[in-house]
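What follows is a group of structures, each given as structure tokens.
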Structure P
Amino acid sequence: MPNPDTVVVFFTASAEATARKIADTLGAQLHGRNPAGKTDAVIEEVAPHLRALFAAGHAIVGVCAAGILIRCIGSLVTDKWHEPPVVSVAENGSSAVPLLGGHHGANRLAVDIANALGGHAALTTAGDVRLGVALDDPPEGWRLENPLDAKSAMAGLLAGKAATLCGNADWLASVGELANVSLTPAPDDISPVLLSVEGCEPLTYRRQCLTVGVGCARGCDPDEMIALVHKALSDAGRSPYEVAGVWSIDVKADESAVHALAENLGVAAAFYSAADLEAQVSRLANPSDVVFAEVGCHGVAEGAALAAAGSSAELLIEKTKTANATCAVATVAGKAQPSRERGLLSVIGIGPGAADWRTPEASRLIAEAQELVGYGLYIDLLGPLAAGKPRQDFPLGGEEDRCRYALERAGEGRNVALICSGDAGIYAMGALVMELMDRAENDGGVTDAAKRVQIINAPGISALQAASARAGAILGHDFCTISLSDLLTPRADIIKRLHAAAEGDFVIAFYNPVSMKRRTLLAEARDILLQHRPANTPVLLASNLGRTDETLRPRTLATLEVDEVDMLTVVLVGSSNTKTFTTGDISAGADGNRIYTPRGYAKRIDAKESKAS
């Protein structure tokens, strides 16, 4: 589902007042270009800014011409199931037009804006215009079993075909008022609401009124748990579509079977502490001293189902079990009770920093995060995605503290994004996060709660990829990367690797080539390489890639000078086969120079031509 956070944007002074009123009404972020007052973010470039917001899944309200929004984000549009809401609002507030995401909240958003401004919501979705409801988008607390049949049912209703609405659902009241729709009562309180339109498959709506509590042995087969829960529901005459969520004890937060069950049912998994579950002991049908001795509460499945359903709820299905899994089900009259979802740490590579070089996955994870953690410069590079979010900045040299903090915060049940430049798995925080999780807590590792968090590694464009692409294709054949920092790697090991890479004739990307105190290893590396490849071997010095002060300086091994290199420079050294040629297009490559390493296609072509002749 799209990220629910809404961002109101404006680009002209005449639109600012309307944009501010909308943002205040919706409790949304406000982003503006050349704003007169305070905003959550300042828009420098319109198109990249809008694309970043859309890729991250933000609902966008643009106080501007619809064409601006369409042109800027059009290339990112895929299908209606995944697009976030996009609404265009006239500068004077006279109209609000939902452009995308009508069934993900754009229509409701347009109506809310129109009501606040005294304007008109220009809805174009037929169902919303004629019926005031989208049949394939039931409100919270309801599920539609067969959403793919909604389109034909809606068309039939609007065409005047005979229909029957069986059951009670307030949100479908406008459908029941149609002349071609007859109403029939539901046979009982638990039956689904059925909308049957002539010539169409009946639409089946169910209230999400069941809470499923589960427990399991470590490493339980997901299929075993899924089968157990489905059988229990079936035996009780209930539908999986009635399930509001899956709950368990927090020590099972990393159990694959629990999350596989939640995914199978299309709901979220959440967790309670042992103390929370023990508070339900007087309501349990099958309390167990054995379970208490193991996890600190007298019942996991029954306790979790009851805790989620609320104090007035009763068990519908008492604990039932297989060899490795248990489940119980309770009924809930209103909403499920608050609980903690599994913590999430997203280790995100944002590339060199430019928004267009950041993956949609990275943007989405950043937008969904509750807190951003990282080196301050890298978080600043996020621009609008970091606006309004809690952040914890760490200095260079604080890498372990940075990763430990991020893991422990996620262990508290939070959604945390650890921001890295380039690719997080290449000389960045990805490996350190894994190392902290792998260590025992008494050996410098993190707590058990932190080890149970979900980890998502979002790859990014690395500096070596960006540098090679800017200049041509230096990495066109075998290559390696070597860090010249001896802070974590013994100097002797670095020298050994330099000799091996030189003898192997690899293209080499040097990371961390120099520092304020470390100035000799790069020169030593150059001298080692000169023993194995020509003095005119192409070298590229690339700095601040993807940023406004990007520089690309072509050199050769013989002309490579340490004083030209700083900590923000990646150094790419070609192999003995790397070539350079000059093009008149100085906007591409390094001052018009193209650098590439041939892979050998020319030899294959020559061989084919020779064979043919």
Structure Q
Amino acid sequence: MIVTSIDLLNHLRCRRYSALHSKEREVEYFDIDFVTEAFSLELEGKACLQDEFPERRNALNVPIHSSRNLKNLFQKIVLPNSPSMLETPFERTFENEFQLRTKPDFIVSKGETLELIKIHASTDNHYLSMHYTLNKHKIDLFEKNEEGYYSPKVEVLSEAANTNYYEKMKRCMSRHYDTGRIVYDLAFQEFIMKSVFPSKTRKYIVGLLNHDFSLQKKETGEIEYDKSLFVLFDFTSLVMKLQDKIQADLYRMINHIELNDDSRCLLVKNECLKGEQFSCEYTDFCFSHVPENNSILSYFFSHLGFKEGTHRNDKVHETYDLLNEGMVDMLDVPISWLQREKNLMQRYCVENDYTYVNKKKIKAYLNQISYPLYFLDFESYPSPIPRFEFEKPYSQSVFQYSIHIELSSNINKLIHKEFLATDYTDQRKNLVKQLLDDIPVGNSKIVVYNMSFEQQRLQEFKTFFPEYAERLDEIQSRLFDLMKLLKNDLRYFADLGYSKEEAETYNFYHPMQNGSYSIKKILKAFGIDSYEKMRVQNGIMAYKMYLELGHLKNAELKEAIFDLKTYCWQDTYSMVVILDKIQRLIR
């Protein structure tokens, strides 16, 4: 049996994983669609080990997007004289029947020392932002060594020291943390490589994207990348400390495989990771007894657990403990354990099939709007490697927008404007110019959903194109967040004289929201399922479709462009519908 680090990590989740995985291999009914996973979903190291699986990489041969192009770029600008990327993995036999397999991206020989280099699509700030405290002083956990690599500080502290140093170091070594899984992968690699190169000193280097890198045009006018795009980390000291742990985990994995027991076991938050990028592939199966709608997980702040009473020392029940005890439905939780006003609101709505509407607050918030209204939505691609001047790694590179203009409260009289970049050239300036034409200067509001995203994009446009800063400021000042109308806007209501408790209260809730204020859930609250039959149903699907445009022709290209425009159109039209429904409710 071939075992990679991702296999080991998965088999360690629980004893059930091995049995379920074995059965699925036999019947081949379960297909994990890793092919369309984009690098933006691989942040935080949650999918940092996917290079072990060539078939799981994104199949789109788009520069700036593929794993191979990221590594090619690293070799070109950081290791111009090094060997090419390694194609053949290294193996070590373990307990006769297991072939442990790993593959560094590069091996650089420096005398008796081998530098084994791995390139990840994560950014460096996940480590450089880590600090520990020592006697109330804040200290960077990583420092640059003589070779220019960042490495964790080695401290030997007395028990009397007031510090969280060891806790922070644990986050860099434990497989339960995003930052720790990268190091765990390297430790697995060392477990193999020490038998392949036993006489060599081995160092483990990781290349991460510099989160602060900004793409600039050179004097020639061409855009060129330089070494500052990557930041190098030396994790050798941590890797060596984990060798006993790797061996113990391998034996634990073998034990799980030999047990071959797929009976139900306890759900464990840090192993199941339900709803996270590194979640177990069998969470749907293991959570099948949990209601899809209005489960205990649907409570706002359910991750904080539920407290039996209002006193400081009253017992707090962890949500996963309650799941394992059989409390799976929202109504299973004793009402006396709901200490948060928002949870009581949810409970009342679900128990009574009731729609909660705070008419007073909603009316006060709607006093801001006047016609014509402009409903705006951007679509963007978070490219790991900056594509255009001034962009940084994972900048949300805007390629599309949709605007619905409502001239009066008559929803049937709408004007629609749109922009879509249909190739990979830099069309940001054209997009901004057309946006400013489509939204003329005025006092009426520009309606968006979850305003921070549009605010950040407009702020970036000002940086890219300072000649339009004044107009972009004007647009920013007119933004109206439809989600805040439905949830709350603490500052706005506090300024109106509402008490802190009143201001914090949500303004709208329906049982169909299932604990979410996403635009699709709000539509479902009004009995609308506009996205269900669309080929593009969310922002991730949108930028994946955008990445396909350069590889499509004729009818397929027209269809893809139509699908993108339809999706973005639907986003702004959905805002029009939601606002109309809310206005009807409060009448």
Item to check | With distance in nm of label points 7 Å out along Cα→Cβ at positions 287 and 559 derived as 3.3, matching label from P, Q | outcome: Q
Checklist entry - Can you tell which of P, Q yields -11000 when helix-only ellipticity at 222 nm (-39500 (n - 2.57) for each DSSP H run of 4 or more, over all residues; to 500) is derived from it? => result Q
Checklist outcome for this item: Comparing P, Q on relative contact order in percent (Cα under 8 Å, 6 or more apart), the highest sits with Q
Checklist entry - Can you say which of P, Q returns 5.5 when distance in nm of label points 7 Å out along Cα→Cβ at positions 151 and 567 is computed? => result P
Checklist outcome for this item: Structures P, Q compared on Cα Rg over 2.2 N^0.38 Å, for residues 167-398 alone: the greatest is Q
Item to check | Structure from which 0.98 was derived, Rg/Rh (Cα atoms, Kirkwood Rh), options P, Q | outcome: Q
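Read-outs: derived from the displayed coordinates by stated rules, not from any lab. Please read all numbers here as calculations on a predicted model, not as lab measurements. Cβ atoms are built from the backbone, for glycine too; each structure is taken alone.
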